[in-house]
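Down below are the structures I want you to see.
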Structure I
Amino acid sequence: MKCQPPREFVEGVLSSTKMSSDDFRRAFGDGALESDYALTRLMLETTPDTVGIRTPHRQQGPLMAMLVLKGIATPPADSGMFAVHTEEFDGFQYQDPQASPQWVLMDLFAADRGLEFQFFLHYHGASPHVSQADINRIVRTVHKVSPYSALKQASLAPSHD
């Protein structure tokens with residue numbers, strides 16, 4: 001599992017494309033930069049069909065750039081991409097474990113953080129069986145805690161032995 005600061009993807013895209021946030025908003029709307037989830041969703045929903053002969057010229061360039069970004073930033077998902085929603089997180093799963101891919105990747109987003117889970121299904125020749133039910137169980141148990149949770153305070157309390 002990897003924890004990411006909020007808006008890491010948004011800031012990275014703005015930095016790498018050298019677009020101002022105002023130009024990006026004009027091209028894709030105000031919601032696109034609200035969160036990493038919103039930008040990832042926009043990127044995944046952008047398809048070659050969104051750019052056609054009737055697409056206004058001023059939108060063609062940004063849409064084509066979004067398609068290039070999608071090709072670079074989206075992990076392989078030959079067996080499918082799936083939306084994930086919990087009480088605290090929204091995100092995407094790349095790959096279907098029933099199709100026996102090498103791995104399944106899950107990106108979860110909240111306003112104050114992002115989480116990435118990688119489930120390696122064929123690590124060093126081993127073939128552990130990880131089902132969608134196993135992945136769902138893990139995702140349902142993920143909850144946000146403050147940095148000063150009771151568990152952390154209890155573990156730092158001096159022992160009185």
Structure II
Amino acid sequence: MSDTYRLIGMIGSPYSMKMRAILRYRHIPFQWVLKNQKVSEEVAHVKPPIIPILQFPEDSSYHLDSTPLIYELEKRHPDKRSIIPQDPVLEFLSYLIEDMADEWITKMMYGFRWWFAADQKYCSRWMVHMGGGPLKREDLQQASQMITDVQTGRLAAA
């Protein structure tokens with residue numbers, strides 16, 4: 001049985017990057033798996049359909065939500081470097097900053113990516129390329145437009 005986790009995510013996902021950074025910092029063995037069409041089919045049953053997805057090594061089960069996963073990894077690996085400060089005041093501040101950043105900094109990032117037309121064009125094409133998507137000009141334009149439509153449709157909630 002392997003002791004290596006599988007972290008399924010995308011470079012454009014701040015939550016995926018947060019989990020990847022924590023696994024690296026804590027020296028927990030993991031395999032970074034870029035979510036592409038093939039991987040999307042593998043995890044289609046995982047609900048809700050969000051990233052990152054952390055696959056546990058002992059039973060190949062899939063788990064979601066970066067913040068609870070961070071604390072689960074703390075419990076599962078007490079022998080590894082911790083990200084939770086020993087001092088109770090600093091621990092509280094750590095929880096507070098993590099929660100604030102997790103819920104609100106991403107809203108700013110979202111606005112920077114999807115508010116202006118030039119950013120929409122760049123980010124939608126970047127997302128298609130990062131997902132291993134189509135590279136033919138007409139396919140790229142169609143996939144980019146689909147991503148732009150979905151993301152800009154969410155601006156009111158961001």
Structure III
Amino acid sequence: MARSLWGLRRNPIVMAIVVGFVFALVQIALPGPVARAVDLLAGASTAAALFYIGGTLVGLQVGALLPQVVGVAIGKLVLHPLAVLAALLVVGPVTPPLQVSAVLLACAPMLGIYPILGHKYGQQGVNAASMLVCTLAAFFSIAAVIWALQASAVFGPLR
């Protein structure tokens with residue numbers, strides 16, 4: 001774990017988060033041309049990520065990846081929301097709307113950058129397939145969690 005955390009110091013994504021946090025903390029505004037360039041890249045990033053994911057899925061033999069994909073999907077769509085629910089019940093008094101929001105956010109599939117992050121480790125195919133399966137399954141799992149939260153009194157009345 002220490003080696004993994006030490007390796008994050010050279011990760012460009014982590015460095016960008018740290019620099020952005022520092023800029024926001026000391027309230028430094030980007031110069032106009034730089035801000036426009038960042039906005040342009042931010043607008044194009046979703047399309048670029050979807051293009052990458054689609055390209056990764058082309059020709060992928062899903063049958064061989066099925067055990068890994070199912071494991072990731074169960075972890076993300078079942079175990080993660082249950083872990084958040086358990087943590088909320090252990091932590092103590094948090095308002096019901098915040099609790100429901102936290103559980104529902106945990107039910108959401110992973111972000112579009114997930115396959116891109118796996119590229120460094122040669123896992124982009126597994127990650128892209130997992131993301132596709134999780135996105136499709138989330139339509140049903142989120143609806144089931146909303147129904148279960150409304151039917152139970154775990155967080156009190158939700159209406």
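Every read-out reported here was derived from the displayed coordinates using simple, explicitly stated rules and does not represent laboratory data. Predicted, not measured: the structure shown is a model, and the values here were computed from it. Cβ atoms are built from the backbone, for glycine too; each structure is taken alone.
Taking log10 I(q)/I(0) by the Debye sum over Cα atoms at q = 0.08, 0.11, 0.18 Å⁻¹ from the coordinates of each of I, II, III, which one would give -0.28, -0.52, -1.19? It must be structure II, since only it matches.
In terms of distance in nm of label points 7 Å out along Cα→Cβ at positions 114 and 130, the structure with the greatest value among I, II, III is I. Here the criterion is distance in nm of label points 7 Å out along Cα→Cβ at positions 18 and 34, and among I, II, III the highest value is seen for I. Suppose distance in nm of label points 7 Å out along Cα→Cβ at positions 66 and 98 works out to 1.2; of I, II, III, which structure was it derived from? The read-out was computed on structure II. Here helix-only ellipticity at 222 nm (-39500 (n - 2.57) for each DSSP H run of 4 or more, over all residues; to 500) was derived from just one of the structures I, II, III, and that gives -11500; the source is I. A value of 1.20 for Cα Rg over 2.2 N^0.38 Å, for residues 26-121 alone, calculated from one of I, II, III, originates in structure I.
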